[in-house]
Structure 1
Amino acid sequence: MDTVKVLQVVGFKNSGKTELMSRLLGIANEKGKTVSTIKHHGHGGIPEMPPGTTDSSRFFGNGAASSLVYGGGVIQLHQREERAGLDSLIEVASLAAPDLVLVEGLKKADYDKIVLIRSAEDWEELQHLKRIILVVVLEDFCLAGVETMERNNEEAIKKWFLEWMEGEEDESI
C-alpha cells in the first residue's frame, strides 16, 4: 500500500472538531474514499469499554495484550500500548487499507492540520503547531494577517477538502 494521506483536525475543547471530522468523513465517503479515523481520548483514563461480560472484554481484562472479536463484517480490537504515538495508531488504522486517515486531536504530531479557532487566545497558543494548512474560525471572527475560513461555510470547506484529498502535499503556513 502507498503511504496513506493523513489530515488532523485540532483545536481546544468544544471548538467543533468532532463535527468537522464528521463532515469531512461524509465528503470523502461521497467521493468513494475509504477513510479510517483516529480520535485522541482527551478526557483522561481509558475510553469506555464494552461490557466486561463479553468474551473479548474478559480476555482483555485477564491480561491479553490485545483482544479481537469478529462478526458481521466488523473487527473490534482492544490493544494495550502504554504510549502509543500517532505513527503507530496510523499503522493500525492502515490495516483497513484506507485512502486517507482523519485524526481528531494529537495536535503536536507532524501531519497536515486544520486548526479550529474560537478566539485570539486559541490562535496565540496554537499558531506554532507544525504543518497548519487551514485555519477555521467561528463566524464573524478574523485573525490579523492569517487567511481563514469560517466554520459555517460548508461549501468552501468542502471545496478545500476535495482539493486536499486529490492534491499533492500542500505547503504549511
Structure 2
Amino acid sequence: MPLNLEQKQAVVAEVAEVAANAFSVVAAEYRGLTVVEMTELRQQARESGVYLRVVKNTLVRKAVENTDFECIQDALLGPLIVAFSMEDPGCAARLVKTFSKDHAKLETKFVSVSGQLLEASELERLSKLPTKDQAISMLMSVMKAPVEKFVRTLAEPHAKLVRTVDAVRVQKQAA
C-alpha cells in the first residue's frame, strides 16, 4: 500500500531526527531475507541501540539533507535497509557484521561516519571500534597508570629496606 503525502512527510521527519542524532549509518541490501530473518534483525537492532528501517531511497535522500550523512545521497541505490548507530559509532556496524555472518543475503553497500562516505569494506574496521563503556574503561586505565607507578616508586625504598633487613636476619640466623 503506497504512502500518502502526510505519511511520507512523517517518515522523512522521523528519519531526519534520527540522522541528526546518529553517530554513523550502515546501508545494506536485504534482498532475499525472509520475514523471520528481518524480524530477528530488527529485534537485535532494538537490543543494541540501532535505529533500523527500510525506507524508500527518495525519502532517505530528503531526510539526510543538512545532516552529516548528506554524503550518502548518491549511494542510495536498490532495496536498502539503513541502520543508524545511536549509542556509539560502531554499534550498527557490529550488528550488520554479526548478522551477515549467518545470513549471507544481507550485503553491506556502504558506511558513513562523520560526513564521510566509506566503502563496504570499512564495515570491519568500524565494527572494531570500542563501545562507550569500553572506551571509558580504556581512558580510566590510561589515567590511572601514572598514579599507580608513582605510588609504587614511593613504596619501593621502604620495601627494599625491609628486604635488606630480612636478608641480614636470615644470614645471621644461618650463621
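All of the numbers you see were taken from the coordinates with simple rules; none came from a lab. As the structure is a prediction and not an experimental result, all values here were calculated from the model. Cβ atoms are built from the backbone, for glycine too; each structure is taken alone.
What the table below lists for this structure:
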| read-out | value |
| --- | --- |
| Comparison of 1, 2 - label where distance in nm of label points 7 Å out along Cα→Cβ at positions 133 and 165 is highest | 2 |
| Entry that produces 1.8 once distance in nm of label points 7 Å out along Cα→Cβ at positions 5 and 37 is calculated, selected from 1, 2 | 1 |
| Of the structures 1, 2, the one that -18500 was derived from, the read-out being helix-only ellipticity at 222 nm (-39500 (n - 2.57) for each DSSP H run of 4 or more, over all residues; to 500) | 2 |
| For 2.1 (distance in nm of label points 7 Å out along Cα→Cβ at positions 13 and 157, calculated) the corresponding structure among 1, 2 | 1 |
| Among 1, 2, structure where FRET efficiency 1/(1 + (r/R0)^6) of positions 93 and 117 (r between Cβ atoms, R0 = 25 Å, to 0.05) as derived comes to 0.95 | 2 |
| Relative contact order in percent (Cα under 8 Å, 6 or more apart) derived as 30 - corresponding label from 1, 2 | 1 |
| Of the structures 1, 2, the one that 26.4, 100 was derived from, the read-out being Rg and Dmax of the Cα atoms in Å | 2 |
